[in-house]
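Student: So, here's a batch of structures to check.
Computed from the coordinates by the stated procedures, all read-outs in this text should not be read as laboratory data. All figures in this text were calculated on a predicted structure; none of them were measured in a lab. Cβ atoms are built from the backbone, for glycine too; each structure is taken alone.
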Structure P
């Protein structure tokens with residue numbers, strides 16, 4: 001079985017900017033900059049044939065490149081406990097459109113539809129025990145976080161290897177996006 005997800009990798013200039021905020025919270029397991037990304041679709045455990053089907057449908061996906069900005073911080077909670085901290089990604093029509101096309105491609109490959117609402121973000125830290133001490137202060141101190149813009153001209157199929165030190169991500173395939181004017185849009189890269 002192979003654990004897969006589709007995401008937007010981030011350039012080192014952006015991940016190093018995000019890493020500057022990654023400190024000062026007891027119990028936080030900070031995400032390594034090499035693992036920072038924006039998830040478009042978590043696929044989960046699939047066999048080799050299903051992975052190949054996903055790859056084939058993603059290869060046929062056509063969407064224009066676009067600029068994406070990172071802004072602000074937040075957290076995901078479960079049962080009143082903070083589970084992760086994230087940097088927000090500003091929703092852009094072309095980002096949402098790409099995510100929708102990825103969802104369609106993945107479901108065409110036979111993977112069940114995603115039930116969660118799309119909340120674009122970059123995970124900064126995870127908490128094992130859902131501690132919330134000083135999280136409010138962290139959010140307040142970093143609410144003005146800004147990074148980017150990031151020029152998005154590809155998306156990637158990743159394999160996730162789980163281990164005792166957290167997940168390690170392997171890039172399986174990069175899929176190029178179209179030049180912005182290929183669909184009648186004019187956007188200048190930053």
Structure Q
């Protein structure tokens with residue numbers, strides 16, 4: 001477990017995430033969510049993908065972003081065709097996965113914000129100095145709420161516990177409860 005004030009060394013997953021995020025942020029707002037938040041904050045556990053939510057963009061902007069990713073040696077697992085990716089996946093609230101060309105892992109799982117909860121996540125996004133990464137994450141309160149209220153797997157509960165310990169000084173229990181109510185109302189019914 002990482003100690004307060006300690007900066008985490010960058011690894012292959014970090015490098016992949018940084019390179020991908022730099023391209024995406026030229027076209028739209030994004031957040032990194034879920035397991036990678038805990039991993040980037042010092043939790044030791046394996047993952048093969050990073051989850052990204054992006055603000056909805058139109059087909060033209062998405063095509064430009066996709067082509068920029070391709071120029072920078074990323075590939076989309078589902079298709080090479082930006083129109084197909086946009087129409088058949090993202091518009092239908094399905095995620096798409098990008099990898100480095102000729103490397104099956106790691107993967108960036110990208111999806112559009114689908115509801116007011118995702119929009120709130122984008123509005124409250126943060127950069128976490130502890131991670132040493134210059135990327136946007138969903139807030140710690142949001143990650144804890146999702147893991148405890150919605151995901152609830154043993155791995156997610158351990159991630160939430162880790163985040164509660166590492167970010168103890170910035171956790172807002174009222175905000176976590178507010179988000180849990182939002183999740184219950186929008187996602188669990």
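Student: Work out the source of 3.0 here, i.e. which of P, Q gives that when distance in nm of label points 7 Å out along Cα→Cβ at positions 31 and 63 is computed.
Tutor: Corresponding structure: Q.
Student: To which of P, Q does the computed value 16.9, 49 (Rg and Dmax of the Cα atoms in Å) belong?
Tutor: Label of the source structure: P.
Student: If FRET efficiency 1/(1 + (r/R0)^6) of positions 23 and 87 (r between Cβ atoms, R0 = 25 Å, to 0.05) computes to 0.70, which of P, Q did it come from?
Tutor: Computed on structure Q.
Student: Still on this model: Taking relative contact order in percent (Cα under 8 Å, 6 or more apart) from the coordinates of each of P, Q, which one would give 24?
Tutor: Label of the source structure: Q.
Student: Name the one structure among P, Q that helix-only ellipticity at 222 nm (-39500 (n - 2.57) for each DSSP H run of 4 or more, over all residues; to 500) of -11500 was derived from.
Tutor: Among P, Q, the structure yielding -11500 for helix-only ellipticity at 222 nm (-39500 (n - 2.57) for each DSSP H run of 4 or more, over all residues; to 500) is Q.
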